[in-house]
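Asks: Next up, some structures in structure tokens.
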Structure 1
Amino acid sequence: MGEPTGVGRFGSFGGLFVPETLVPALQELDEAFRDAWADQGFRDELDGLLRDYAGRPSPLTECERLGAELGIRLFLKREDLNHTGSHKINNVLGQALLAKRMGKKRLLAETGAGQHGVATATAAALLDMECLVYMGEVDMARQELNVFRMRLLGAEVTPALSGSRTLKDAVNEAMRDWVATVEHSHYCLGSVMGPHPYPYMVREFHRVIGNETAEQCAQRIDGDGLPDVVVACVGGGSNAAGIFSGFAEHPSVELVGVEPAGGAAIGNGVPGIVHGMLSFLKQDEFGQVQEAESISAGLDYPGVGPEHSHLHEIGRARYVPVTDDEVIDAFALLSRTEGIIPALESAHAIAWVSRERAQLAGKTVVVNLSGRGDKDVAQMMEIMGDKL
């Protein structure tokens, strides 16, 4: 997983499909990121924050009880233990430091499940920046606790009222705001999607997940030190891109991205343009974007990051859907067997491993546990409370 070619292309995917007014801002961002990423001082400052503020490295936990039940050796990369409760803090601290370096005073963000919004509000509070988060009205109702957290941290949270009133619409609103305020605002996009350089930049900020996991596997797994399968949930796909980056150069390691059955941009979509990128996208016969549906507010996005489309096209990674019912069962399964309550997003990855246990028998599997389930407990209590 190297640099994109041309203007942000991963194979035939990616690119820069935005209004002309944004092109200079994206070019400025690309140059600023490359300059910062080559600056050891910037890298050291970010590494210090990741270590002393976010709590990295995150552990690699072996799940002996669940592994025995599934007939595999199972490890979880514990991004749920990061400050703010998910992998999102890695990217946000990087982008916030970059925005300060560029002289920007205001962070804009979109959020679905709220974790990226919480992380952005956290970084803004730490670095004394203004913060405005757009969130779909439906998602604000599903994730009231995270809305409160963002406001407590000093951010303004504004509902997106158009379309399905979920993540796609929050992205639309954040992009509109950025067009109007680009001179003093930085759009802190939360996944490996959007126009170049975001898919590349966000993946690089999350590469720390893959680097750490590869080092931890080398210490824990006999032989070549590699797992047989690495699994992560995929909406936009940032947590998956992060952990895949540690293993993409090892052909023996199978990479599996797990999508929601009601979204499944790769499973159900065709190439199209959304939010400034060419990628797989759920569309109807007239080319109109179809709404994605998922029990998880963080995965109901109709597209996917362009590098994931490329990995699918070249056969390096496999993308598979799971149903909401399978996710509910997996949410309970990990909680019951290991005392770890996963985010509903992460439960998608566990759901696929559980379903495919016969095919995975005897293998070593690493799952990126991208977030913890605190934010989802109220929602799940309504769904399954009387079944416990």
Structure 2
Amino acid sequence: MRATDGFYGQYGGQFVPEILIPALDELERAYQDFKNNDGSIKLLQRYLNEYAGRPTPVYYAKNISEKYGFGLYLKREDLLHTGAHKINNTIGQVLLAVSMKKKRVIAETGAGQHGVATATAAALFGLTCRIYMGSLDVERQMPNVKKMRLLGAEVVPVDEGLRTLKDAISASLKDWVTNVTGTHYLLGSVAGPHPFPEIVAYFQSVIGREALDYFRLQGFLPDCVIACVGGGSNALGIFQGFLELSAVELIGVEAGGRSLDPGQNAATLTLGSRGIFQGALSYLLQDGFCQVRDVHSVSAGLDYAGVGPQHSFLKDSGRVTYTCVFDGQALNAFHELTRLEGILPALESAHAVAYALEHAQDLRGKRVLVNLSGRGDKDLGIIEKYMGKEA
């Protein structure tokens, strides 16, 4: 998907302080130069293949498929270096930062996977790195905090607001305004002002291309593709392989949290309305006074009140169906995949698996592709808290 004048239909744009406009223009020029340069693309591909571990396989989950009556295929982004799809984007954006002669990168993180991937890419290319992370997420994702610090990054806990991803993004934007000349803001999702949504989608599109290539070699297509949606990068990454194939249903799964009551979920596209949030016009969870609502999810990476503008456009167009599952359903899916297939999914990815399991009757006999966007090592503390240490 490409933006027209920075917008996807009515969504997107650059609703930021004027001081950031030159930096966004510089970033767009660097991005256009990069993707139209064969040498740059070959360099990116080399790092993705030899360093990150691409291509990732598509795995047929035989045991779950036999139990639930549909064919479950998993795109194994959890096998990448650093444990999630985030490395696709961070390597790409650090290469952009180097081309712009930036010596410092900053980033936000919720579940910590983007923070680890940013710190990893910064270490690889010798850049100074600062990661903003809500202090609540620091507490519940401590293994990733330790990794970031070992990689040389400075981790800054954010105590404002709900102390989660939204607040980390706000802190990152404040830093960028102050240090815009020598700093690149390595945004982790398809959110924020243009050109970030397009750039992140471009670097994550490799997921969908590889998945489509796999199914074409098998001689058939999946009946549906399912991915979890927080900001939306992993979902858009895999959806891009199938957007033009109308026979393939696309389903985005948000965090239903504890309930659909205000403040108890992060189901932005399910329950939200249009508004301007952190640099772009998109759907968000807001009250009648246009104030951003509190959100909740058992998964730190889905605990976000906004969503990328491409997803808002795809919702309105009807090409993608967006829905949600609750914390308990995601936790159950985590255990099913772990015990039946020996794969510990990230709690984010478990939401996508949960949708498939909860709708097994409707999916009976179909081929279902789920993007397994990350692994669950980082979530073991949360799992123990919710399910008891026996889990």
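Asks: With distance in nm of label points 7 Å out along Cα→Cβ at positions 56 and 168 as the yardstick, tell me which of 1, 2 scores highest.
Replies: Biggest value here belongs to 1.
Asks: From which structure (1, 2) was FRET efficiency 1/(1 + (r/R0)^6) of positions 256 and 280 (r between Cβ atoms, R0 = 25 Å, to 0.05) calculated, if the value obtained is 0.95?
Replies: Label of the source structure: 1.
Asks: Right, another one. Taking distance in nm of label points 7 Å out along Cα→Cβ at positions 248 and 312 from the coordinates of each of 1, 2, which one would give 2.6?
Replies: 2
Values in this text are rule-based calculations from the coordinates and carry no lab data. Since this is a predicted model, take the numbers as computed values, not measurements. Cβ atoms are built from the backbone, for glycine too; each structure is taken alone.
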